[in-house]
Every structure is written in C-alpha cells, then in structure tokens.
Structure 1
Amino acid sequence: MDKKQLTKEQWAAIERKLTSVFGSVELLIDGYKISLQIHQHRMRLSIAVYINGMMNFDKMSEGTEEQRRFLCPRKKYVYSAKYRKSVKRMRKSLRETMGYDANRVWIHYWPWWTSFCLLKAHLIKNNESIELIQEPQS
C-alpha cells in the first residue's frame with residue numbers, strides 16, 4: 001500500500017477544526033473511513049472516533065485490529081495497589097510457583113481521545129496511509 005501521510009499544514013487544520021465545539025473531520029486510513037468528532041464525555045470535551053461510521057462498544061477488551069489501530073488504549077492493573085505490594089513482598093520463587101504477577105495489566109480500548117497530539121501520534125505510528133476525505137474549513 002502506498003505510504004501517504006498528511007502534511008503539517010493539514011494536521012494543523014485538522015487540529016484547529018477539532019478544537020471548535022462541533023468540529024468534525026473525516027479521514028481515509030488504510031481503507032477505513034474514520035470520523036473524528038468533538039463530543040462531551042464525562043464533563044469534558046474529547047475526540048470521538050467512529051470507524052466506518054460506527055462507534056462500537058462490543059468487545060472493547062478483546063483488542064481487535066481496528067481497535068488497536070484507531071482507539072485509545074487504556075491500561076489498568078489487574079490487582080489493587082495494596083495487593084500488589086503484598087505480592088511483591090513474597091519470595092520470588094513462591095510467586096513463580098503460585099503464578100502471581102503483581103504487574104499484570106489489563107488493556108481496554110476507549111473510542112475517546114482527550115489529547116489531539118496523542119491521537120495524531122497513535123494514528124501515524126499504527127497506520128501506513130492517512131488521507132483527508134473532507135477538507136476542514138477553519
């Protein structure tokens with residue numbers, strides 16, 4: 001697939017568009033139609049990601065290819081801080097025989113991004129071709 005990336009000016013125009021209250025931008029990323037829209041989530045504005053016109057909440061913890069490429073990964077420890085501290089005090093050989101890993105994390109994916117810079121870096125890192133479908137008007 002051709003490696004097409006957006007210019008700095010296009011990224012700046014997208015960022016300006018997504019800082020306005022009802023901002024919306026459509027991108028074509030590796031054959032997927034991605035819509036980025038400003039939404040209010042938990043009393044703050046965030047960027048919602050729609051993949052092919054849908055925001056899918058099913059199987060958010062399974063980590064499908066689409067989720068890994070476009071959605072915001074969130075890591076959470078499996079065990080509480082108090083439990084992790086007590087497990088770390090155990091002998092290493094005992095932890096290994098019992099199968100405890102105090103630093104085990106659970107990764108789930110959110111369709112909301114709170115930072116445009118993080119979203120941009122994630123899209124560039126995980127995708128080959130990024131094109132504008134709809135040119136944002138500032």
Structure 2
Amino acid sequence: MIAIIRIKGMVNINEDVENTLSRLRLRRKYACNLVDMNNKEINGMVKKIRNFVAYGEIDKPTLVELIKKRAQSLDKTKKIDPEKISEILLKEKKFDNTGIKPFFRLHPPRGGINSKDHFPIGVLGDNKEKINDLIRRML
C-alpha cells in the first residue's frame with residue numbers, strides 16, 4: 001500500500017494534473033490518500049503528479065497511528081478501531097468496508113520541509129520508506 005501526500009498548492013497547476021489530483025482525492029494541500037500500486041492506471045496517475053506529491057510505502061505501525069489520529073468516520077456515532085481498519089486496508093486495499101473517509105487531512109510537517117526539490121534533497125517524488133517519518137511529523 002502506497003501513501004500519497006499532496007505537497008504543492010493549487011495555484012498555477014496544469015488542468016490535467018489538477019484533474020488527476022482530484023481523482024486521487026488529493027484536493028487540498030497536505031491531504032493524504034492510500035492506494036494500491038499494482039494497478040496500471042494508478043501507476044500512470046502517480047507518474048503524472050510526482051512533481052506535486054510525496055509518496056512511498058507505508059508500514060503497518062504508521063498506518064495504525066494515521067488511522068487513530070486522523071481518520072474521520074462516515075457515521076459519527078460509531079467508534080473507529082484502528083487495528084481492524086488497518087487489517088482491512090492491507091488485505092483488501094480498498095476503503096469500501098472500513099467505515100471511514102477515503103482520505104486523511106494532515107497538518108504541515110513539524111520541522112518544515114523542502115517542497116521545491118525531489119527526494120534526496122526535498123520531499124517531492126518517491127520517498128520509499130522515509131514517507132513514514134514524514135507522516136509521523138504531520139500527525
């Protein structure tokens with residue numbers, strides 16, 4: 001499972017890129033979504049928007065923490081069980097049976113980021129396992 005976080009804002013963005021970000025539910029700055037990279041269409045979308053987002057493989061402890069702190073329930077009266085939802089997400093790779101919204105709104109990262117450059121220097125593009133550190137700083 002891949003976590004994608006929108007880093008750049010909405011000003012002066014190409015219409016195709018904006019549509020792709022919208023389809024991936026990354027409509028705001030610092031919005032996060034979880035997708036399955038085995039899908040060919042998703043791979044093409046991520047390749048198109050790699051200059052505007054940070055993405056990488058999310059591990060289970062970070063996923064549980066993300067769900068516990070930032071998940072929003074579709075039914076406000078029900079409690080969220082982060083362990084159960086993370087198991088469903090890792091197994092099915094879809095938000096259909098989870099009962100939470102299919103995106104997460106994060107805070108700007110503590111300590112700041114270099115949002116102009118790609119991964120080894122900045123955060124844009126494929127962050128591999130370092131995405132977990134970025135997500136923890138944004139919770």
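What follows is calculated from the coordinates using simple rules that are stated; it is not laboratory data. If you're wondering where the values come from, they're calculated on a predicted model, not measured in any experiment. Cβ atoms are built from the backbone, for glycine too; each structure is taken alone.
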Q) Computing percent of Cα pairs over 12 Å apart, for residues 33-72 alone gives 66 for which of 1, 2? A) 2
Q | With distance in nm of label points 7 Å out along Cα→Cβ at positions 41 and 65 derived as 3.4, matching label from 1, 2 | A | 2
Q | Top of 1, 2 by relative contact order in percent (Cα under 8 Å, 6 or more apart), largest first | A | 1
Q: Determine which structure produced the value 40, 32, 26 for Cα extents along the principal axes in Å, calculated from the coordinates; the candidates are 1, 2.
A: 2
